Structure P
Amino acid sequence: MKKGLIAVLVAAVVFIGGFFWVKNAYNAMVVEDENVQAAWSQVENVYQRRADLIPNLVATVKGYAAHEAQTLENVIAARSKATQVTVDPADLSEEALAKFNAAQGELSNALGRLLMITENYPDLKANQQFSDLQAQLEGTENRITTERMKFNETAKKYNTLIRKFPDNIIASMFGFEKKGYFEAQAGAETAPKVEF
């Protein structure tokens, strides 16, 4: 009888210990998953800020450079495409992030072309509203870089947690999947050629 009681106690301790291990591992994964989703929301927030600045920037440039209509239309089209590409926070896969990143990259390229043509218009460059919008856009681009970096750090922490043994067992049991990262645009490793 004493041996049976000891066996039951040992089994109870093992069961309770296992329960608390699973509970703690699961809860840690939930917390990190929420952190990744919160970081993603911040990324979307700063991209939305950039998208919101573009109509005012285009309207200001249009007043000075009306014959640059094709460039202005390209910026508006790229903005429209970039705002249509969304990523479900529950599916932050590498493929979804790559698609989002490509659309945002097209918008960045179109904005770059717009800002390049403004060099031909000294009156536009002297316009205070344009200068303010350009400064806000530059600040937003810096925020985008910062938030993307924070997102990658948060995703790395989450991905590490769900891949470590024995937590990977709990992750696979409850469907926690790896999150994607933001990566540099193709060709970013090559410095642009500058000619004078």
Structure Q
Amino acid sequence: MNELAPDILLAAYAEGIFPMADENQELFWLSPDPRAILPLEGFHASRNLMKKYRNGPYEFAIDRAFERVIERCGDRCEGTWISDDIREAFTRLHHLGFAHSVETWCGGRLIGGLYGVSMGGVFWGESMFFHETDGSKLALVHLVRRMVERKMTLLDVQFTTGHLKRFGVAEIPQAEYLTRLKNALSISTDFAD
């Protein structure tokens, strides 16, 4: 049995569980308690970042270069949790319409982005990368705007990081997370349409 088969991955995400790989490429499953989320209504981007988002020379795309985004997320540091098996599994999910990339482009170059999984009103953010200052932050702003437009309610970022704290990340107990997850999964919307 393939632990990372699409049906297993989607069932795990629907229960609040996600895979990672250790430095030896061994797979393990996590369901953090507390869980880190970015509240869409409390999302905070600096004035400077929002000015760049609105007025900069950037183009934002969904799924234009999914495989490049996941590859660059995996290349950003040694010992990454994005093993070859995880990269292949999420690429399969992408082809099935469940994994998506949000990309920041400038002058025809991919300068930053993120990828994650989406079902119903949930987006599980998996990883980000940037090649130019604010490339990944701009993609995050675009993700939040897209989620709000589509009436999605839960942006799961799994763990709190210093990078995410500036955007208003919150940690909630697992029981509350699972209730929010169930409610968000019942929303009928399509992230990529």
Structure R
Amino acid sequence: MKQAAGELQVDFVSGAVAHRLRFGGGRGQALAKAMGLRAGKTPMIVDATAGLGRDSFLLASLGAQVVMIERSETMHSLLVQGMDRAAKEGGEFREIIGRMTLLRGDAKDLLPELSGEAILIDPMHPPRKNSALVKRELRQVREIVGTDDDAVDLVRVALKYARNRVVLKWPTKADPIKGIQECSHQILGKSTRYDVFMVG
């Protein structure tokens, strides 16, 4: 586990994240639409499963204030380092990081105090039938954070405390998570879908 954490890095400044920042398509992206970002409307977002922080960074780059929650100590420290590096870059990166707040803890405990308008939940996805498809980086994350066996409980807590919507990020072809109410609508991407639950 230590070895995986050592190789893994949270990078907001280069690679895929920077590319998405430049060419991602702004508020027209599936994630932004699912979270309720539209002209004149920028909800306060809670990312209940921060992971590598990429979705939070994208949402913050579109102007949203984002509170990120990460319960893994290793993952949390990787996020701290990544946010520090991005802030030191200055300019646009510093501005985006300035809209991101990182909390360490279990989202089920923290969500009741945060009253986020829109809550994003991206649990560890079920293993794919062809494990070669899973990127090495995501395998490393799984080694660090485990399997998120309490995803159903987390969604239920989020549905209770979100002010406007809960969004569950899930593989397009995967079965719905059992034990959760039907979503209000879905936004489908090529490999990812966003199950949107409107509340309030």
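Bear in mind that the values in this text are calculations on the coordinates, not laboratory data. Everything numeric in this text was worked out from a predicted model, so none of it was measured. Cβ atoms are built from the backbone, for glycine too; each structure is taken alone.
In terms of distance in nm of label points 7 Å out along Cα→Cβ at positions 93 and 149, which of structures P, Q, R is highest? Kindly include the intermediate steps, with their values, before the conclusion.
Numbers: P: 3.0; Q: 2.3; R: 3.9.
Between P, Q, R, the highest calculated value is found for R.
By the measure distance in nm of label points 7 Å out along Cα→Cβ at positions 29 and 125, tell me the structure among P, Q, R with the highest figure. List each step's numbers first, then the result.
Details: P: 5.6; Q: 2.5; R: 1.6.
When distance in nm of label points 7 Å out along Cα→Cβ at positions 29 and 125 is computed for each of P, Q, R, structure P gives the biggest number.
A value of 15.9, 45 was derived for Rg and Dmax of the Cα atoms in Å; which structure in P, Q, R was it taken from?
Working: P: 25.1, 97; Q: 15.7, 49; R: 15.9, 45.
Source structure for this number: R.
Please compute relative contact order in percent (Cα under 8 Å, 6 or more apart) for structures P, Q, R and give me the label with the greatest value. Walk me through the numbers before you get to the answer.
Details: P: 31; Q: 28; R: 22.
With respect to relative contact order in percent (Cα under 8 Å, 6 or more apart), the highest-scoring structure among P, Q, R is P.
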